[in-house]
Structure formats: structure tokens, C-alpha cells
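Derivation of every value follows stated rules applied to the coordinates shown; laboratory data play no part. Because the structure is predicted, anything quoted here is derived from the model rather than measured. Cβ atoms are built from the backbone, for glycine too; each structure is taken alone.
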Structure I
Amino acid sequence: MFNMRCVIQRVSSASVEIDGKVKAAILEGLLILVGIEENDNQDDVLWLCGKIARLRIFDDSEGVMNLSVTNIRGEILVISQFTLHASTKKGNRPSYIIAAKPERAVPLYNSFINCLSKEAGTEVKTGIFGAMMEVNLVNSGPVTILIDSKNKE
């Protein structure tokens, strides 16, 4: 079964650098690593964006994780991450054969960014698809959630 996969980290800050220059930076919010497989489609994008925008992983006034990134008006940074689909079944070198090729992945990645921006009601900041990036973050909690679209049914 194919699936779009996201690693969501609740952060107090995060940034992405390319060639030693900060491309994007956020304060409190979500850092999302997104991996796209060859058979992913717009349904996967829509489901994940809705789920992420409503995911209640921020503390309310009682210290209970009861608020979403939308509720707190947090920021979002999305980074493309084909290595989320690494297969390590054979040998010691991961295979990325199920990760979508750029011609398939880029339109879905861009759609994910636009959809998430609409769902969360905020600008989504990004790195550059396919670039060598350095991601810096301060994970708050720590809270890290793995969501993939195969779990939508």
C-alpha cells in the first residue's frame, strides 16, 4: 500500500538553511517533514492537511495537549523528505525506489503546501524541493508524531 508520510514536530523554533543562508524560519508551531510515494494523489494531500491543521498537540491553559496549530496561530515549516520512504529490508544501504520521482512529487508537494496553508489559515514556509538543506529545530516537549495517509481508512 502506498502512502504519503509526514513527521510532525511541535517546535518552539525551527529553520532551514541552504548554502549557509537561512531560507525560512519559524517560532512556535510545526516543523513537518513530508515524503511522497509514486502512487500518492490529491486525496492523500487533502486528508493529511486537514488532519495536521486540526491535530491537537499544543498545551491549553491547563497544560493538556488540547489545541491545534490553528488554535494557537502557530507557524508552519514544511520540508520535503524523500528519505521517509527508505526501505531497509535488504542490505545496509537504504532503497528509495518507492519515493516519487520529482515530476510526480513536486506538484503534490506544492499542493500540500497550498492546502495546508488554507486549512491552517497561515502562510506555510518551506525549504527548496530537492536541495541539500540543514534543518535546525528546538522540539518542544519533545512531541513528534508520524502520520501517513494509509491510515485514513
Structure II
Amino acid sequence: MDTERIKRLREELELTQKAMADYLGCQRSAYSLWEIGKNIIPLSYLNKMANLFDINIDYLANLSNEKKVSFLKNEIDRQTLGKRIKLARKESNLTQEKLATKLNTTHSVISAYEAGKTNIPTLFIIEIAKITNKSLNWLLGKDK
């Protein structure tokens, strides 16, 4: 993930790190570590950022150069996300085992994501988007 985009966005909006953290409902220190790339932005906060600032989540994750697209400003629903991961995997002719190998994890982890039982880490969903050629907006059910 290119956190420079997120920093530029914050600066374009003329917000301090504290103001951005307040908007997101997190600590400034946590936001600061995300912005400099020391920690990965949790998917829920990345989604919240996209919703709050009407910015394409794929742009924030550096999967697209389109900053503004039409999308639903919804919260992450693990069931919807799981179903879409499964559909994207199948459309890409991947088994859970093959996808797990590509992500360096186990098929039981993929199964838990697809069943909506577990939160998926940001980097995993970004990699799944790349592997299956799907947008984060689509995987998260944010597409119109």
C-alpha cells in the first residue's frame, strides 16, 4: 500500500494528523504510524476513510488511479465480503488451497474468510483483489 497517497489526501484536505484521526475515531499516534507506513491501516479504517472523504477505496489502496468513483458508503459486512471472495476465487478458477498458497496461508483461513467468520487483514484483501482482478469496492459490496 502506498501511504503517500493518504498523506497527500490529508494535505489536500488541509487536515492535521490529529484532525484526520478524530474523523476516523482513532488515536493520532495510530494514524501517524499508518501514514508513515510503520503499521498497516486496518480495513475498517481504510473503508471509513473512503466513506468520510468520498474517495475510491481502490485509490487509497493504490489499486487504481481513479480518485472519485461512485460507490456505496457502507460499513464492511463480513458475510458479503466472504461471499464475494468466494465468487472472485471461483471466477479465477482457484481452489481455496491455491488461493491460500498464493497468500502464504492455509485453506482453513480462506474458508473462515469466505464464511464471514473472521476479519480479513488489509494486505490479504488487497492481494485477493490483485489475484482475482476485482476492485475492493466490488469485494466489499460498495459497488453500485
Structure III
Amino acid sequence: MSTAGRTPGTEGRRAGRTQAVVLLYQHDVTDLPIEELIQNLERDRGRPIDEFTRALVDGVSVDTTAVDAMLTASADGWTADRIAPLERNILRVAVHELLDWPEVPAAVAINEAVELSKIYCGAEAPAFVNGILGRIAREYRSQDLAS
């Protein structure tokens, strides 16, 4: 996947990840079409969402079933549908990055997800998110973690 046109810098990407999680969370809990949610956000902000956010939302939307299967396989005693919606969508974005964005170091994808869970979720969420993503990264990006 090319990095051309993506939001540069850590703050831009962090904001993009946050916005993607919020949109996916809203879709998850309201069942409103993702396009409607994006249009509402763009109307409220008076500008389109950035390409990085759009790429994350689109990627997770296409791969939700596969990502949820990985979450279930990696979350001891939990199924993806039992994980709190906000945590589930933080995990979905991070797993999408781990699988489909090799230019994003695994440690960065995991750290960003843990930071989001520290801000928006309960006290136990960061360790839970870190554990699941660590398992997935070891299986799918072990060469990246070794460097």
C-alpha cells in the first residue's frame, strides 16, 4: 500500500486513528451505514475526512469478519462480539494496520491502540488490548518485532 497522500506525522496519524475508531464505533453501536456517518461528520466539520482515516475505515469495513475471527482466536475466553464496542474497534484498527500496512511498525500500531484505550476505555483495557495485539503481531509480524 502506498503512503502517498496519507496524513504526515505522528499527530496527524494519531488523530486519523482516533477518528477511524470513533466512526467504526458509531457504526458498530448504531448500525447506521458507515457512509452516512462519514457524510454527517464531514458536514459537521465542513471538510472531508483525511485519506488516512478513510483508508483505515475502509480497510476495517472490508475485513471486519476476518479481523473479528483473529480477535476471537487471540482473546483467551472472549469472542469479538463480547469485547466492549470501543475496545473492539480500537483492536480492529490496530489489527488492520498490522496485517495490511507493513510500513507501520508493529510496535507503533500496538502502542497507538494501547494509548487510545488508556484515553477512552476502562483501567483494564490497555493490558487487554496490548495482550491481544501482541499475540497477533507475534503470529503475523514476528520479523517486524525482532527488529
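One of I, II, III was used to calculate distance in nm of label points 7 Å out along Cα→Cβ at positions 97 and 129, giving 2.4; which?
This figure was derived from I.
From I, II, III, which structure was helix-only ellipticity at 222 nm (-39500 (n - 2.57) for each DSSP H run of 4 or more, over all residues; to 500) = -24500 calculated on?
Numbers: I: -7500; II: -16500; III: -24500.
Label of the originating structure: III.
Have a look at I, II, III and say which one yields 16.9 for mean count of other Cβ atoms within 10 Å over residues 17-24, as calculated.
That value comes from structure II.
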